[in-house]
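A.B. asks: Take a look at the structures listed below.
Each reported figure results from applying straightforward, stated rules to the coordinates on display, with no laboratory input. Note that the coordinates shown come from a computational prediction; the quantities given were computed from them, not determined experimentally. Cβ atoms are built from the backbone, for glycine too; each structure is taken alone.
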Structure P
Amino acid sequence: MKEINLRDYYPFYKKDTFAEVPEEIALLLREYELLEAAYRIRTYRYRAFYSLDYAEGIERDIAALDQKNPCDLVEQLYDREQLYKGLASLPEKQRNRIYAYYFLGMSKSAIVRAEHVNESNVRQSIEHGLGNLEKILKEIF
């Protein structure tokens with residue numbers, strides 16, 4: 001049996017309180033102290049003032065905060081459906097150019113090269129398409 005000071009392990013103890021524990025428990029507590037010290041040294045050395053443990057730590061807590069409400073998910077699906085309906089009602093060239101630019105991430109110059117047209121035509125087509133899409137979506141909502 002080994003005697004330990006509970007004040008060293010529990011912050012709510014204000015006075016020294018000693019307790020006898022088996023050797024295995026004392027070794028586990030000592031191992032815990034060493035791991036905590038090593039962790040503090042690593043965070044200081046690498047200036048990593050965030051979780052260094054991928055599986056347990058800040059990453060898990062942040063992922064838990066990112067969960068969405070079922071009502072929000074339904075609303076997103078509805079909005080996406082309305083957007084696709086609005087896109088479907090546009091003329092084919094405008095729809096394809098808007099889809100390529102915003103959804104596929106193509107640059108306007110890449111669209112010009114793919115379609116072999118003038119850049120001003122693509123730019124104007126996208127601008128007019130967005131204007132038409134705005135009008136269509138205002139009618140829907």
Structure Q
Amino acid sequence: MKDAEAGNVAYAVRVKSTDTIAGTTRYYNVDAANRRAMIGYTWYADAAKRTPVNTECKLLLLGKLFEQSNAIAAEFRTHYFNGASRAAIEIMGAKQDGILRNHTIMPDGSLRDTVVYSITAGEWPAVKNNLLSKYR
């Protein structure tokens with residue numbers, strides 16, 4: 001986690017087989033002292049949705065956090081009404097920690113409820129096996 005002193009590390013997501021940019025994702029709110037980071041701000045082009053791209057990215061990001069940076073937890077957050085994102089996070093193996101009600105004021109003035117998920121270091125081996133099983 002030492003390479004993330006500023007608290008944010010953004011990545012362009014490139015599909016090697018086609019050499020095309022598929023989207024972006026990042027670590028954010030990196031807390032090196034507590035060995036945890038959030039993963040998100042993930043957006044993909046329509047052509048990358050419902051493909052292995054997100055699974056591969058999460059496998060790489062989580063592997064780096066847990067296996068290279070010795071993190072104790074990775075956190076994910078999404079809008080309560082973002083069903084696609086919530087399903088993807090849950091299928092990956094993250095567990096819901098709770099809902100931050102009226103967490104954010106949206107540009108239109110509405111209030112967003114934010115769903116918080118996490119994966120802990122102890123859960124990482126099972127989550128890793130789950131992600132790897134999607135390639136077999």
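A.B. asks: Given that FRET efficiency 1/(1 + (r/R0)^6) of positions 78 and 94 (r between Cβ atoms, R0 = 25 Å, to 0.05), derived from a single structure, equals 0.60, which label among P, Q identifies that structure?
C.D. replies: P
A.B. asks: Say we calculate percent of Cα pairs over 16 Å apart, for residues 46-125 alone for every structure; which of P, Q gives the highest result?
C.D. replies: With respect to percent of Cα pairs over 16 Å apart, for residues 46-125 alone, the highest-scoring structure among P, Q is P.
A.B. asks: I have 42, 37, 28 for Cα extents along the principal axes in Å, calculated from one of the structures P, Q. Which structure is it?
C.D. replies: It must be structure Q, since only it matches.
A.B. asks: If FRET efficiency 1/(1 + (r/R0)^6) of positions 30 and 118 (r between Cβ atoms, R0 = 25 Å, to 0.05) computes to 0.00, which of P, Q did it come from?
C.D. replies: The read-out was computed on structure P.
A.B. asks: Moving on to the next point. helix-only ellipticity at 222 nm (-39500 (n - 2.57) for each DSSP H run of 4 or more, over all residues; to 500) computed as -20000: which structure among P, Q?
C.D. replies: Label of the source structure: P.
A.B. asks: Still on this structure: Relative contact order in percent (Cα under 8 Å, 6 or more apart) computed as 19: which structure among P, Q?
C.D. replies: Value 19 for relative contact order in percent (Cα under 8 Å, 6 or more apart) corresponds to Q out of P, Q.
A.B. asks: I've got another one for you. Comparing P, Q, where is distance in nm of label points 7 Å out along Cα→Cβ at positions 70 and 102 highest?
C.D. replies: Largest calculated value belongs to Q.
A.B. asks: Here's a follow-up. Any idea which of P, Q comes out highest on distance in nm of label points 7 Å out along Cα→Cβ at positions 86 and 110?
C.D. replies: Structure P comes out on top.
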